[in-house]
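Peer 1: Read through the structures below before going on.
Please treat every number below as a calculation from the coordinates, not as lab data. This is a predicted model, so every value here is computed, not measured. Cβ atoms are built from the backbone, for glycine too; each structure is taken alone.
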Structure P
Amino acid sequence: MSDCVGCGYCCLKVPCPIAVRIYGAGITICPDLQWNGTRHICRLVTLPDPLGAEYRKDLSIGAGCCSSLNTWRKDVINRIPTPEPQPKQIITGEFQDFLVSLGTQSFISGDALWLTIWAFKKRLEKRGYSKEEAEKICNLVNHYVRQNRNSMVENFIG
């Protein structure tokens, strides 16, 4: 077994049981994994004793690297993915309420809703939103409207 070099292999391949306990089973990248400029560090194991000591023991910190498939050891670089930029926040609570109300209106056809959302997407792009951002926002708008459509109305009117 070799000493750990902080390459991030273990933490980035599979979140540890402690991270899953804290952040839930759907976690992919632990928010407590950090790059300090030369190596990856887990903030959980740096907590003051006794909690940090318990985490170090549970994760076998200091026991060394046991992965024979770990090629990252020779090239220790920051491998924590940069989060995707999120679209500008426009779906406020009030706007969500409006979209829900719009979705409950039986006199508006599905075609009219689709055309309205498509025109909204084009306006967002003109205002400087990327196509991807505009698409994400319009998908949210569509979700709030369609989620509240009566299925009979949706099937009858379209």
Structure Q
Amino acid sequence: MTTDYITTEFKSIMEDKTWEFPLNTAMACTWAIGNLKGINLKVLDLDGKSSLADYFVIGSATNSTQAQSMATTIIKQLKHNGVTNINCEGLSGQDWILVDTGDIIIHIFLDTAREAYDLDSVWNDSKTIEIPESFYFEAPQESQVSNEEKSYF
């Protein structure tokens, strides 16, 4: 996946009129996590539930390098799209990275730590926003090979 592709898709989602601000930004961040092979994606609407943020984006990574890549990509794309109020915690090899834009808080967990912190249960009374299937990583068509085409030695 190229940087140009990420930049184009992120901007496209931010400009999509389907979602109003700040949900459009939350969805763009969700797309970034999903397309960097993040798992267990969730967007929570905290309207009327918290003064911390309007939305939580929650995703899991399978290792710390992947989690750091997700967070740095999101920060870079947010800045590229005019979001300047960004704070980040846990970027240096922690099991939970938090990116705070004021309106949205992005939580990137190592998959093994997400259950321990159990943030999903803390906010289980919040509305969950549906995430389009296209937001999840999918191998490009030309790299998908059917079982019949595979050659086993």
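Peer 1: Have a look at P, Q and say which one yields 0.7 for distance in nm of label points 7 Å out along Cα→Cβ at positions 57 and 81, as calculated.
Peer 2: Derived from Q, not from the others.
Peer 1: Please state which of the structures P, Q yields -10500 when helix-only ellipticity at 222 nm (-39500 (n - 2.57) for each DSSP H run of 4 or more, over all residues; to 500) is computed from it.
Peer 2: Q
Peer 1: Given 11, 41, 33, 11, 4, 1 as the derived value for P(r) over Cα pairs in 10 Å bins from 0, in percent, which of the supplied structures P, Q does it correspond to?
Peer 2: This value belongs to structure Q.
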